[in-house]
Structure 1
Amino acid sequence: MAKLDSLSDRPNVFEEFGLNILPTERGTYIVFKDPKNRSYFSLPSLVQTTPPEQYISRVELELFDSIPKTAAYTEFQAIDVAHLSGLLNAFCAEGDLELTTRGRMSSGEFDMWLPEVEHMVHIKNAQIEIDSAYEAQSAIPLIEAKTGFRADFNVRQLQYPYLYLSKLSKKRIVPILLAYSNGQYQLSEFSIGEHFGQLEMIRQNYYVINEPSVVNVDLEEMVKAIPSEPEPSDIPLPQANDLNKVIDVVCLIEQGVTELPDITETLGVVERQAYYYGDAAKYLGYLAGKRAITADGASLAQEKSRLGRVQMLLRRMLTRPILRDSILYLESRKFSIESVDSNGLAEIIKRYRSDVTGDTVVRRVSTIRNWLRWLLTCCSFG
């Protein structure tokens with residue numbers, strides 16, 4: 001009940017009265033006023049607005065049989081591949097990194113100021129979890145990992161381990177949030193102040209490993225080669241803004257993760273959003289029924305290359321009349337998302353879906369705009 005990893009996890013009473021909760025000992029918690037939600041950090045994200053930076057691994061990852069060959073890594077697998085490839089070393093720039101600790105443990109004892117109020121709390125052997133901590137000559141990079149790109153996270157997940165490690169070592173502790181989705185890494189470094197929730201983002205970088213940042217697409221030839229299919233009017237028009245998460249859902253289900261609570265926890269979404277992403281995958285033909293994978297969904301999940309998945313998804317989008325016309329509309333605006341008019345996208349929706357009306361059109365326009373923006377971060381249209 002106290003595992004509130006994001007703003008969306010808060011119970012209604014916490015949201016209504018501006019409350020948050022922290023563990024002080026095992027089984028003991030403090031509920032406190034936090035009207036500005038300092039307990040959560042809202043993440044700016046490069047992912048939806050810019051192509052990733054290419055990083056070339058220092059080792060041949062394909063030689064390691066125990067590394068998954070698909071895009072669906074667990075949090076630990078994402079960290080370990082980032083370390084094995086040298087990406088963590090490159091981002092941290094602290095020299096060689098040696099893994100020294102990970103897993104659940106006691107926090108030890110430390111004092112901490114609550115946000116917004118002059119109230120000190122004493123933390124004594126509360127349970128914490130360190131996803132990974134590495135040691136270098138003069139610093140200890142502390143990694144909190146997430147599968148799926150997140151809008152926010154509970155700063156407890158970095159601040160408690162930070163204070164724990166600060167008691168053990170005089171070396172500089174470097175708090176880093178690692179988010180992994182669809183073959184992409186987003187690394188964010190923070191500084192942490194004296195008050196709980198006093199975080200500042202120092203820098204954020206966005207990478208892919210051993211792949212070009214974008215795939216070259218001849219849209220004219222692709223449109224000629226791919227026929228339009230009937231609009232799937234028996235499936236809701238998608239309201240799922242992050243196409244990376246649509247792919248993540250398909251990959252998870254292909255691996256046998258089909259229970260809704262497991263999907264929501266893995267991707268950091270609420271139940272309603274999990275349904276939206278599942279419906280989007282159904283609309284694209286990757287899922288059927290109640291979270292059952294289709295042959296096309298299995299092919300998408302088993303595709304090793306991120307850019308291969310991008311091309312598969314683009315081809316599938318071109319079979320859907322609304323998405324096809326929206327992509328051609330983007331082309332007519334010289335692939336400038338800022339030049340894409342919301343009314344133009346709304347007219348495309350109304351052309352094919354009489355069941356989408358009123359405010360629903362506005363929400364679906366927002367989704368399509370985000371999908372077009374995602375394509376521009378993955379594709380170079382020639």
Structure 2
Amino acid sequence: MNWKFWNKKNTKAAKPKKSATREWFDALLFAVIAATIIRGLFIEAFTIPTPSMERSLLVGDFLFVSKVNYGARTPITPIAFPFAHHTMPIIGTKSYLDFIQLPYFRLPGFQKIKRHDVVVFNYPMEDFRPIDKQENYIKRCIAIAGDTIQLKNMSVSVNGVAEELPVESQTNYLVKTDGTAFNDKALMALDIYEYGRVSEDGDYIFTLTKANAEKLQYFANVRSVSPAFREHGQYADYVFPYDPKLGWNEDNFGPLVVPAKGMTMNINSTNLGLYKRVITVYEGNTLEEKVDGIYINGQKSDTYTFKMDYYFMMGDNRHNSLDSRFWGFVPENRIVGKALFIWMSWDTNGTFLNKIRWSRIFNGIN
């Protein structure tokens with residue numbers, strides 16, 4: 001009898017050692033999967049490409065945006081190239097396959113959207129793309145579901161209460177001078193870059209914060225500085241809902257009720273233009289206007305109950321922002337996340353180390 005059974009060799013075949021290439025591939029695959037989960041469900045980096053939020057946020061600011069505050073959306077187009085939003089880099093083709101689309105679903109969040117939150121959302125007018133592949137926009141939430149918003153001579157009120165402009169918000173000002181040109185270096189010292197001459201008499205339009213408007217009054221060549229805005233009743237055909245009977249423009253707008261989930265509203269020929277896109281495109285109903293009334297899903301209707309919450313967004317650079325004044329409401333299923341803080345800020349006009357705006361790094365977003 002052989003008592004040395006403990007000396008028997010393991011008869012199982014040893015696993016072949018992975019090659020260095022295979023180990024690198026496995027590590028890369030794991031990193032891609034982990035990063036995709038993190039940016040899809042927790043936090044994602046965004047950049048500011050346009051001046052619509054200046055001077056609260058600057059072109060070249062890089063932000064971290066939280067998905068968990070409002071609750072992360074689960075993917076709607078699950079088959080997509082990682083880290084590309086809707087377009088492949090270099091080749092410019094679609095970065096996703098849209099023949100498989102999952103229903104919209106949002107995980108529970110820590111909070112609801114509040115007025116004044118800076119929010120990233122999908123631009124809701126891109127009907128040719130799936131919801132989660134529509135262009136990313138960032139604006140300030142001015143009115144939440146159920147609010148009534150109105151602008152009078154550029155001043156915003158929500159539910160009848162006047163709203164204070166954010167400290168770094170910019171608007172247009174008419175600046176009258178004695179005809180002498182401005183010193184560009186003096187303006188750059190105040191971070192003033194957006195201005196242009198509008199008359200031979202020395203009139204200019206400047207885009208300014210309130211603080212810079214006050215400072216500009218002390219320039220030797222300046223005679224007066226006053227807000228520049230469209231008067232009430234000066235209809236602008238590019239302003240939502242594009243109805244000359246309302247006569248709205250970007251500075252005199254509303255009152256407008258922002259729809260809320262479960263809210264029932266009377267619908268008629270007078271206000272249908274305000275909510276038609278909500279009823280049809282965002283909430284998937286058919287709508288017909290007939291001689292005897294409005295038909296929703298084939299049924300004559302004079303009321304409608306909304307299925308989602310909606311929001312009214314505006315840029316802090318009020319006269320240089322494509323926002324809800326121009327295309328209406330943002331549905332809750334287009335909400336991406338809440339902007340938290342700036343992790344890098346890059347100034348393309350700077351030189352060497354001055355290209356980095358050191359004072360903005362790790363600033364919170366208010």
Structure 3
Amino acid sequence: MAYVGTFSSPLRDVLPTQIDLPPGNGRGIHLFRVDRTTGDMTPCGVYESGTSPSCLALNAAGTRLYSANETDRVGDDREGTVSAFAIGPADGQLRLLNTVRSGGAGPTYVSVHPSGRFLLVANYFGGSVAVLPILPDGGLGAATDVKVDAGTLGPTRATNAPPGSFAFSGHDRTHAHMIQADPSGRFVLHVDLGLDQIFLWRFDDRHGVLAANDPHAVSLPPGDGPRHFCFHPNRHWFYSIQEEGSNIVLFDYDSEKGRLAARHTVSTLPTAFAGSNFCSAIIVSADGRFLYAGNRLHDSIAIFSIGDTGALTYVGEEWTQGNYPRSFNFDPFGRFLYCCNQRSDNVAVFRVNRQTGRLAFTGHYAPVGNPSVIVFLDLTTVG
């Protein structure tokens with residue numbers, strides 16, 4: 001099964017002053033059956049939602065799905081919401097369990113803590129992160145902790161912007177863009193694009209509370225705008241992708257103390273590139289040999305090999321077969337990579353060469369309005 005989250009209403013519903021808004025062509029969470037041999041996707045339902053479930057996360061057992069409802073607005077402070085769904089073990093269909101406030105406006109990212117007892121939320125327009133308890137039935141409780149980002153905003157031009165770049169997306173205010181626990185669950189990290197910082201927290205997994213680590217944050221070059229990050233399978237290398245600077249920074253990660261030390265930076269773009277680009281997703285292959293980075297406007301997926309020290313070497317790039325690749329993901333077996341082309345309303349399917357890391361378009365598209373994220377579930381392993 002594949003679940004595709006979408007923008008189903010314009011982001012102006014969250015922030016009226018935001019420019020260049022996605023039109024909201026999605027219908028909610030789109031469901032597909034996936035052919036393991038060809039990678040082809042067959043539609044098998046839609047969970048209708050007009051609140052832009054733009055980020056999805058599965059629990060480890062594959063029995064629950066969680067969605068960040070980015071354009072929902074609840075209460076006087078107009079918070080976003082997060083929804084919990086039960087997944088039918090036979091057919092993969094979704095049943096709503098409940099919906100709760102996200103702890104801020106515009107929730108753009110959710111992840112399940114390794115304990116399976118908490119959901120972590122990043123609220124992009126609220127500039128906050130929250131911890132939501134996962135109840136025994138898989139539903140969500142009210143936030144056990146909310147932290148609001150504060151600090152000095154970065155400049156409107158990235159330090160490492162390509163020549164001629166006018167890329168500007170998130171230095172108007174604080175913007176928490178991603179939150180995730182480290183593999184041990186002892187520490188939680190989140191990025192704020194507007195502050196150009198990665199924050200590090202100690203996590204109390206009994207009470208669901210965040211406490212500032214020492215040091216509490218590391219800074220990226222001014223204006224570069226950290227967006228997303230990923231850990232290498234060895235748990236010691238950490239890669240951060242910068243939305244406006246169009247680069248990736250490798251950090252050494254001290255898992256005992258929850259600390260980051262920057263060591264290596266590479267561009268996500270070809271050497272001769274000039275103009276504007278916005279980076280998006282970043283993932284590492286399960287075997288730890290390759291890293292993939294998304295470029296919006298350039299509309300490519302950059303491919304890097306990972307050396308013995310964690311350093312990245314540019315392998316090549318692949319056109320996404322669409323416009324504005326917001327995110328991409330591997331199927332559970334690592335055979336295919338699926339790219340959500342937000343502005344061209346499709347998901348494109350690529351076969352992965354696991355020896356070279358390169359991608360080859362399969363010819364398969366799935367029509368989805370404003371796809372934002374795709375996650376996979378192998379139903380044969382559920383239950």
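Quick look at the values:
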| item | result |
| --- | --- |
| Entry that produces 1.29 once Cα Rg over 2.2 N^0.38 Å is calculated, selected from 1, 2, 3 | 2 |
| Answer label among 1, 2, 3 for the case where helix-only ellipticity at 222 nm (-39500 (n - 2.57) for each DSSP H run of 4 or more, over all residues; to 500), calculated from the coordinates, equals -11000 | 1 |
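Bear in mind these aren't lab numbers, they're just calculated from the coordinates by the rules spelled out. Note that the structure is a prediction, hence the values are computed from the model and not measured.
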